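Student: Before anything else, here is the set of structures, which you'll find just below.
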Structure 1
Amino acid sequence: MKQVLIASPISENFTAFLIEKNYELIHYDKNDLLSINNELIAGIITSNKLILSKTEIEKYPNLKWIGRIGSGMEIIDVAYCQQKNIQYESSPDGIANSVAEHITGMLLSLNKNIHTSFEEIKNKEWTREPNRGIELENQTIGIIGYGHTGSAFAKKMSVFTKSILAYDKNKTGFSNDFVREVSLEELKENATIISFHLPLNEETKHYYNDNFLMSMKKNHVLINSSRGAIANTSTVLKGLQNGKITGACLDVLEEEKNINEILLIPDNLIEELLKYNVLITPHIAGYSHNATEKMCQELMNKIRF
């Protein structure tokens, strides 16, 4: 029987679908790799839990396809897959709405001091003036990367403001009723809120760095829900310290790989960030129950089983 190596949570529908296609499901356990018969693996479903480098892919001589739960393909050696005629598919449509909703919620909480005032009430404090909020209506949203999640976020923001700018190096002609396509320079000139929706690669690592920070004309809120290394954490802290960044919504951090160890260190970098107007969530923007179902359905539609 052909087998599928499952290295990511999948829906009940996807499970039933694979069984119906006569696959045996083998759940990946890095502590029990000896129980896997590599020659029987015909497909792999992965997320960040299993990085499929060339060396890893070579372990499965009869591999036909790879399904990525999520959007970033940096965890898969796609060049090697092409060389070996291995189909590889991601599921960006399935995750886009969840990410857009999440960062919209973070931004509203940040601007309206919802999180801080709630914590104060839990401590029996009823303070109004320090929690006076800022409306989005007169803000200019700058979106860098106008793919699935960037366009989904723009649609959410169109309810709140008429000023939405977007830049995408690899896409043109996408202006519509609520988004205006601009150059990166024009976005930096006008944006008061900037949100990143980029894949992580050599070109985009530390895209938001000291030079980018200083080239922003206006003080701004920073949103990052793509990959942690898109924004240099030291740069973010520097911007908060000098007031160039007025707030940050971060669902991802470049320190994620060792986050549990870092959080145990006194006066760590994350604690320093939280001294300012910052909201951090543990990489859950796209991790909704609905998104898992939608991503699985997207892979069912794409992969040649």
Structure 2
Amino acid sequence: MTNYIEFVKMHGNGNDFVLFDEFNGELIPEKKKPEFVKAVCDRRFGVGADGALFVQSSDIADARFRYFNSDGSEAEMCGNGIRCFSRYLVEEGYAKPGSIKVETPVGVLELWVEKAEGYMVKVNMGEVKTSAEEIPAVGVNQIWGEKFEVSGREFEIYAVNSGVPHVVIFVGEEELENLDIVSIARKIRYSKIFPEGTNVNFVSLLTENEIEIRTYERGVEEETLSCGTGSVAAAFVSIQRGLVREPVRVVTKGGDLIVEFSDKIAYMTGSASRVFDGRLRLSELRFESFG
């Protein structure tokens, strides 16, 4: 195997990814992918990223989407990641601008890629699910306004699945800015209620159609600058509670996303940035040899 692998560094509102093109053949053996991703995403010894994207061929869509968190775990969906993925498909000629279809672990999703002062991508995120079985969560039928105690304080939590599990918590605007969300979120993320863990979002209301959000991401195990599925979850809960009207502008630390719904299907629109293309020197990566 060659000592070099080409990669692309991309981000959606600061949620950053390393992308590898396996459309014409496997670069990283399947069994090695988790370990490889952990090494590549290391911000000191690797390229550095919140996760890694793999572009693969598909028999049922323009391409197949694979996403791994920085800890090496594979996730079913990543809203910011799939926007970057879709831009790459168009730029590399795997799909044409406009409507494209992408195979994901949660089904084939339709996206719309538009180039106008940079790339904007609209994503069909599917239906947001609220039952405990679909989240998944145990011991309840639904988590909607349930109380969860962390360090002597009660938080009202709302749990949904917007491609992956998410908890939404509402706080005041000033508190959101100063809150230590990581310590609180980890207690919820690792709760026995969520057998597969959960992402945790803290949300404040800004206007009648605008919310601000901070997200702790499962798999990254830290706060990220933006989370697409988290933004969809937060918008959905806010609308269902009658707190905002759509389309909802979701303000993240890395930029804004627009979320709207049609026939129960969530649509998210946001930017996708391609920062640089490079070559990864495998012999220098802190990663066990492929053998």
Structure 3
Amino acid sequence: MTKPPLLLLVGPTAVGKTELAIRLAERLNGEIVSADSRLFYRGMDIGTAKPTPAEQARAPHHLINVADPNETWSLAMFQQTAQKIIADIHARGKLPLLVGGTGQYVRAVTQGWTPPEVVPDSRLRTELEKLAEERGKEWLYEKLKALDPEAAAVIDLRNVRRTIRALEVIFTTGRKFSEQRGQSDSPYDLLTVGLKRPREELYARLDARIEAMFAAGLLDEVRALLARGYSPELPSMSGIGYRECCQVLGGQMSGEQAQVQMKRITRIFVRRQGNWFKESDPNIHWFEAGDADVLEKVMTLIHQKKFA
């Protein structure tokens, strides 16, 4: 049985995925399915570099603005919802484009991951949360790193919730978290396009993006979220930019210090993204995002592969 097609577009933050995805969707009668966990939340637009209303109007977008900041979308929930949306796009005779830099979300959809089925242990979770508060998230992360370096390599040190979940699974089952993701053949005829830029060029774009976020009113966006009652402790508010702005508004750091910290942490995040999407991966067709004719080069690949 022929598998349905899925065009996957990956690459680091700020490389240029949004614009290329929209242009491809316009050319291919396609619809974009976001695999960026930061784009789920309503009211979190500037700090996530969410596609603008004008950009979203150029091509249908899915899985953007699907939750309030105090709602949690699990990996399994995303996987099931994304696969339903992709099936609906196919049913309407269009091409789905899965776009994003959140590696575990991409792999969950494209590789048929089955997240570990371990019932949450509230007592253990409480103890781990207490350790994170008393000894710091860095201490907890180092524990994970010692027990399961592969899992630690793809988890953001600042994401205490994911660190705790990984440790919870390890302590409950006695096995590494990274070894417990069930995986099957992809349910799709998958063509993966990767975008890249020289590291210094990418860093310059990241720095400029962060400065533009502050100029566009990121602090006001966070102030409005706090005014609506969303706690700074929410997982959604721990994302890069939101935590720093909460600290600025709380008087713990200046706006300039926040930007410096955001630039530093974003570079670390980009390097972690590289653990998911390696330039040595033979299944990814890499293109220089800065090439003037990158769209035509990708279209040529698509036609060569008789993909669309």
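Every read-out reported here was derived from the displayed coordinates using simple, explicitly stated rules and does not represent laboratory data. Bear in mind that the values here come from a model prediction, so they are computed numbers and not experimental data.
Student: Determine which structure produced the value 36, 56, 7 for P(r) over Cα pairs in 20 Å bins from 0, in percent, calculated from the coordinates; the candidates are 1, 2, 3.
Tutor: 2
Student: Given a value of -5000 for helix-only ellipticity at 222 nm (-39500 (n - 2.57) for each DSSP H run of 4 or more, over all residues; to 500), point me to the structure among 1, 2, 3 it was derived from.
Tutor: Value -5000 for helix-only ellipticity at 222 nm (-39500 (n - 2.57) for each DSSP H run of 4 or more, over all residues; to 500) corresponds to 2 out of 1, 2, 3.
Student: If relative contact order in percent (Cα under 8 Å, 6 or more apart) computes to 18, which of 1, 2, 3 did it come from?
Tutor: The read-out was computed on structure 1.
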